[in-house]
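Structures follow.
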Structure I
Amino acid sequence: MEIRNFVYILVFIASFGLLFRNLFRVYKYLKTGRDENRFENTGERILNVIKIAFGQTKLLRDKTAGAVHFLLFWGFVFFLFAVFESIIQGFYSPFSLEFSGPVFGIITVTQDIFGILVFLAVITALYRRFVRKIKRLQGDKAEKIDASIILILILFVVVTMFGQNASSIALSGFNTAEYELRPISLSISSLLFSGTENSAYLYYEIFWWLHIIVIFTFMNYLPYSKHFHVFTSIPNVYFGKTGNNKYALKPIDLEDESIEQFGAADIEHLTWKQILDGFSCTECGRCTDACPAASTGKALSPKRIIEQIRKRTEHKAPLIIAGLEEDGITDKTLVHDYITQDELWACTTCMACVQECPITIEHVDSIVEMRRNLTLMESSFPPELNSVFKNMETNFTPWAFNKNDRADWAEGLNIKTMAQDPDCEYLFWVGCAGSFDARYQKVSVAFSKIMQKAGIDFRILGVEEKCNGDTARRLGNEYLAQMLIQENVETLNKYKVKKIVTACPHCFNSLKNEYSQFGGNFEVIHHSEMIEKLLNQGKIKISDKSIKNKVTFHDSCYLGRYNDIYDAPRQSLMNVNGLELIEMDRNRDKGFCCGAGGGRMFMEETEGTRINENRAKEALDTGADTIAAACPFCMTMMSDGVKSFDKSDEVAVKDIAEIVLDNLK
């Protein structure tokens, strides 16, 4: 064995020993979290990895940054062949992948091409971060140093790879193997090593060692870097939520008397997947860039939430594993000392952060878990929520309305309740806003008239309907939410309800995706879906009279991002003769929240600028004379936003049901 091989073996053992030690360290950190089953739906998980991790579909939502990362990712995939070849050569110097025949040609030419592309991608990344200074990429000093180290190491990987290939070609008399295709390396070799064939071996040895040392340094630096996602991103994507109701919150087993902690006060109360999120975060800032709270000057930064979970884990997990107590560490908690209440209560649960995250980090679930701790364990929540919770307990609605007045909006419409006659096709779930809010009562009336015109056989629950529990649940009051949900499920099952239609996306999401957790299994559709269906079937017909009306549609987060319903409301509007639909810049799955979700509807907005005004301005800037909505919360927030700009006399805010009803034959 040559001295070269002996030295290499020592370096190899040390490098991979350190790497596996660090990987095992992080694995033990994950074990400090609560158990959670993320091993079901294997087929869907594999498809997610193919699409999101390898296809980079989420990253490519941002074309420039996505293209840069796409090249870096796939460049490294192809570089793995070169890395593998170099690693084996450390044990056996003559080793080469030439034995693969024509495949060797594919490997070598892709390495050459992607080598140049990765080189350019790194230069672009450095330019965007340090010259253009893209806002979401500007972290603290440590983050900038970390990013610089990683990008420079990647640059060295490429340079040393080309140096190794070019000197190898020179060593062979500027001849390549039978299937070897390295046009760029060949050009570099001719340019740099022409006339120096005698020293080519020395150059090859230098570049080979540099390449190996850079690779081993890179892989061992990663566990201490934000770029640890090189190891964790694919597993994180694989273990992401699956199924049609993947955004449903997980229930707490309130009947389990052994549970001493509700929600998460510290890392041991989070699940292993939520801790893995912390170690997978790339700190790219896409989540914070899309966050309505962060965009309007609130304390919340979804990126920081996940960063702090990792930071707290690194501080506390070693002590948990060792069974040690230490002042200043165990006396602190994730909530309060690392993440403030103001950050947690600023969240609108709009899912924009989750939508934009390229590796499927689940920010909202972690935020709600920490809210649950604040509400159920500490009774620490914004003071205005006291009346909201009390009203839900006594009136079964967030507002102080008499529960016996819930069906007053339907007077004179000849609408039967389930108690009067349960034999029907659909239950119309009206919701609290549709029952009590004076403005949204008009939407309940409009949609009821549409169904009556179409001959739909429907009923309402009337006074038997209670708040769906969405607001209480996302405010962390799981006890109150489950009480409301279970009572509603009992009522619905009593009447053997099979199909439900509702105009409220929050009711829709709860009934469709979360009631099944408590024995409520129903076919649930949103009123925009039913209106589109009725128009397509010809059961309702639009008037031949053409109107001149410019409309922009505001996407509800709970209808769009939560349930992927974007086309139905738009198609309903586009059926109206003469109506011109103008899209806002942020639309569909890039739509901007109205600011009312996650219980924010009932909290004061005192920090930064108002979210609804930000969105209303965007709507007004389209020049539309009508803002269409498909959600009671959105309607309220958009109406208030338009009012703040003194445009109420010029621009109307209407539900799609009202627009369609006004234009029926």
Structure II
Amino acid sequence: MGKSLTRKILESHLVEGEWKAGGEIGIRIDQTLTQDATGTMAYLQFEAMGAASLATDLSVSYIDHNTLQMGFENADDHRYLLSVARRFGIRLSRAGNGICHQVHLERFGLPGATLLGSDSHTPTGGGLGMIAIGAGGLDVALALGGSPFFLPCPEVVRVALKGALGPWVSAKDLVLKMLEIFGTKGNVGRVFEYAGPGLAGLSVPERATVANMGAECGVTTSIFPSDEATRLYLRSQGRESGWASLGPDPDAEYAMEVEIDLGALEPLAAAPHSPGNVVPVRGLKDVKVDQVCIGSCTNSSYKDLATVALMLRGRALPPDVSLVVTPGSRQVLMNIERDGYLADFIAAGARLVESSCSFCIGNGQAPASGAVSLRSSNRNFEGRSGTADARVYLVSPETAAASALLGRIASGLDLEAELGVRPPSPPVPGAFLLDDGMIVAPLDPKERAKAVILRGPNIGGPPVTVPLPENLKGVASIKLGDKVTTDHIMPAGARMKYRSNIAAYSAFVFEGVDPSFASRAAASRDAGSHNVIVAGLSYGQGSSREHAAICPAALGVRAVIAKSFERIHAANLVNFGVLPLAFASDGDYAAVEQGDALEIPGLRAQVAAGARKIRVRDATKGLEFDAICDLTGRQRAIIVAGGALAAAASARAKEDA
């Protein structure tokens, strides 16, 4: 049988392992990206490794998350990131230049390359034919130093597209359909590979929208072939020389195949409070809208904003609807201004926010109490918007604009029927106005050694972990249900200003779930007891934010026992010495309660010996149960050492001896 595109690229970058679904492989990483919410810790860890230079072809540090400077913390972090970039030869995209995924797609992504990013939406690069994977900052730091990135050899799902999108239906509706089909859990270890004649009608930015939000399904990544549409996009960016034609073999083998008729799709929405809660827009027509936000790394391309501008042209927003627009990059902003679309937003009464993550991560633009907010972003977890009781719906830019104009949830079909607005089709420039003036180029190698790394008072050191204990003796410090996200574990928004200060940030672990958790866990840790988190299905959904592993570890959490884990978070737990264990049965999960005394005698020896079943004793209930330790030998060594940094240091010491 022939090979999928996914297999071709991964095998061409294979450093360790072999192509065998489920087995662990290590791949060479060509490019990395970080953003300021995760990058500060990633570079602190890179410094701690003692590496003198980069091993990647290209590495870019983006400032796009915490661009608001309401105190010294964010500004200090931005200064630190610039100084690190100068010291190590990293490119730096300054605050205001745009969202990392949008800018990387425009200026740096290459077909056939591997990209590792400390952000879960790094798979956006799959729209260009890259293997682009989100990971924790420590994995990125290791890749910067030349270490392979390890992942389970994926199960590749072929998504065959036929037909063409109808009026008022967009790429966002396609990826919402994928979420309706696959859901937000149970897809760990999969790659979505898109194919079929329907691809011809999808531009690279539209493909990027689909690849971006595939992260909500929990897949490793999504990828599109590199074809004529890819070449035209790279030409528009002045980068056609980087194009290569890439695709699967005609007889490629796949683990699963699904077919989607683009012409049969309709406008869809993800209702509160999950991207997987997908419903037709036509069923929401009685829902009044208070706020509409258009932007984010999912939907803020030139085409997205030009389309919305034409819908707004000559019209005014209702007085009780707030419309927020965030261009995905400075390039998008410059080009919509050149072509007259920016004036349409201003005339209609839209509020403009700088090119940043902004409302998507709850960093500003919080809706009113109990408000309905429609957003073109990718996540609508409860409280993520910054307002605990807000109801957030995820929709396409077209549906967002139609709803803003009509004051209720409505599709473009409704707008056309009621106001006579025809589906706009803005021409996309064959050549964009380009200006990389806000991307700081690396220093000459001779000058790098002179660069001084600048640290503010809120910047701490890399996390400190200790080896896995011989015996675990502690308490179930919290019991959680299904689909606990990294937002639940570590709040985003204003709290992220503490991202460089683990001691300060740890005070907010599970703040929105159980405000007393941090103090309770700290007291248990200080008394010499270990903390254990108990959870349901799909623990660790959402962001790649490794602080969701680092901060609990700092509070003395040594194990998480859950029904199942999401890929990135499970890897982050291992990297910081927290043991992920899976309940062998739902009954065992039901039996354990918060506050139960839990013990695992001989834990260290069992993990080191490769035991798959770990016996857990619930001393409070007087019962025992098995937990599954499904880790590779490499991961077990990391856990035993107390984390990836400790394991790397131990390996270096052995080499030097």
Structure III
Amino acid sequence: MNLLSLHTLAPLLKLCFSGNPLVLLTASGLLLLASGMPACLFSRTSNTGQRITVLLMGTGSAIGLTGWFRAVSAAKPFFWMHPWSLPWGTFSIGVDALSAVFLLPILLIPALGSFYALGYHPQSGHPQSGRGLEFFYGMLAGAMLFVVLARDSVLLLMAWELMAVSAFFLATTDHDDPEVRRTGWIYLVATHTGTLCLMALFVLLRHIQGSFNLAALPANLPPPLPATLLVLTVIGFGFKAGLMPLHLWLPGAHANAPSHVSAVMSGVMLKMGIYGIVRLLILLPPLPIRDGAILLALGALSGILGMAFALGQKDLKRLLAYSSIENIGLIIMGIGLATLGRSLHRADLIALGLGGALFHVWSHSLFKSLLFLNAGGLIHALHTRNINRMGGAAKGMPWSAALFALGCIAICGLPPLNGFVGEWLMYMGFFRSMDAGLGAAWPAAGLAAAALAMIGALALACFVKLYGVVFLGLPRETGGAAPHDPAATMLIPMALAAAGCLFLGFFPQTVQPLLQQAVLLWTPSDLQPFPLPDSLVWISRLALGLTAVIITVCALLFARMRRQAAPNAMPTWSCGYARPTPRMQYTSTGFAQTLVALFAPLITPHIRLVRIQPPFPKTTSFETDVPDTVLDRIVLPFFRLTGRAFPTLRLLQQGRIQVYLLYIILMVTGLLCWVDFFR
């Protein structure tokens, strides 16, 4: 069918004049996809194309936000379907409350990152990689938008693959570095392994439903099918979400990508995996209690081990990458609690689990973007990603220090910021689930509550270490110019992300209607919905009251200090060190040594000990590395082993067509026997 025919244009024109917000959202997605084109049309050493790209990115986001507000205000789902010339599926898109939750970060964070790149990664300063970065950056944003809008599995897979390939080229922007190329190939293998599982998932759904539309499945499925669909969903989308142990691509890709790309990958792209899991679980009938407990266990494993690995890192961006795995674990724990609620027919567990998870999707998008953007400013100023070489940055970078502190408070889940809200909703759900009425489910909920508390404690230790080592004390590297705050083009996006953290922390009740609508999609129609506003209003009052107390105490202390007479000058007690030097300060490795040793059987740290033997030894050093257990101890050794074994299979390549025809005959015969056996 000709796409320009009247048969195709008529429904499109009808849609454009119907006031459907999908028109604006689709236009936004197309504009985001094309926003990187101007950078390819101008000189490599000119910033003109990049400025036009930023303008198009901002315009596309503004158009999308207009459509988003219309969809949220209407409080009802919108769908549009039209046949296309492909032999599978249809062009089917839609937006509902669940889509709206995930659309908001897509429409905000990439636009902030694009503006940030004007100061962080100007095209004139990176003539070899600037064009490709701008082109694929816009393509990634547009592809993610269509992933969320897709209501047909074929369209979803097309947008998913476009997103995956765009992220590969962004993660390998500095492809001259062998480590970056290695990381890129690991990402490509991991993401396509997940895509293979998604293909199997959608083919199985097509076999059950008779179409590729993402519609609810019948409740009377044979017992193996729901479990198989759940496993394919968790593995296929879990690779993209970075759920442990499927996270093996994430630390390297986030660490080696440009910082604004890391912000989008961590703050937004990981949530596409979460979106896929939540969307597909809606289609399944209520699962057994066992499946909800497994999701809780996977989330707890990701949360605890993600933060344990983060504690042992000395690379600033790898530390933030592992903390993303921890936050994905928290979100999966909320989804697991909601799955238990569906199994037990408990609307309160569905609302608190899914509501907390979705709120944390927004929270993590904001504070992790803030921290990655801030990390880019630190790397620009200090010319290193090694935390052990940083120190005293707060003196020269006061704005960065203040914004980074705010991000650390938010990511630790402390009031009055937004990280506290989602975790508190999940805590309430876990406490409500620990009663006699849940039968075999309450031990899983109790252990999950304990795991959530442990994750919070580890996060607090990790980010106290990070902030103290980077911003406090004395500078460890004395050479070079003094560090200073980045340009306004970099500070403004960071400040806007920080403002979002404050707003969601102080006024979480403003997003309650949208969260409630999203929760209703999960709640069976025969259940009375559980309201969220009481909990969110209480959290808002707590945040405002706590802030008022802190401000009052600080004001009283400041006034008292002003009234007191100046004390006599006395030397500072230096614990026996008359002249302390930067080398005497705690390093990142030393600060976290006790906790890293506690998790040593799981994270397997590599310690290079100091061996002093002669009477006058040469200068030596002590160093601890924490490699990724799954990637470096399991996956890569397996691939090396298979790489040595596969050459023996070259005997099958005889180079004669008769032998290849024999292979085909044997394969077809085997498939026919297999089909006949299972018929």
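Structures I, II, III were shown, and log10 I(q)/I(0) by the Debye sum over Cα atoms at q = 0.05 Å⁻¹ at -0.21 was computed from II. When mean count of other Cβ atoms within 10 Å over residues 279-286 is worked out for each of I, II, III, structure I gives the greatest result.
Going by distance in nm of label points 7 Å out along Cα→Cβ at positions 191 and 623, which of structures I, II, III comes out largest? Can you show the working numbers first?
Numbers: I: 5.1; II: 4.2; III: 3.1.
Answer by largest value of distance in nm of label points 7 Å out along Cα→Cβ at positions 191 and 623: I.
A value of 2.7 was derived for distance in nm of label points 7 Å out along Cα→Cβ at positions 231 and 263; which structure in I, II, III was it taken from? The structure behind it is II. Source structure of the calculated read-out (helix-only ellipticity at 222 nm (-39500 (n - 2.57) for each DSSP H run of 4 or more, over all residues; to 500), -9000) within I, II, III: II.
Throughout, read-outs are computed from the coordinates displayed, never taken from laboratory work. Remember, it's a predicted structure, so these values are computed and weren't measured experimentally. Cβ atoms are built from the backbone, for glycine too; each structure is taken alone.
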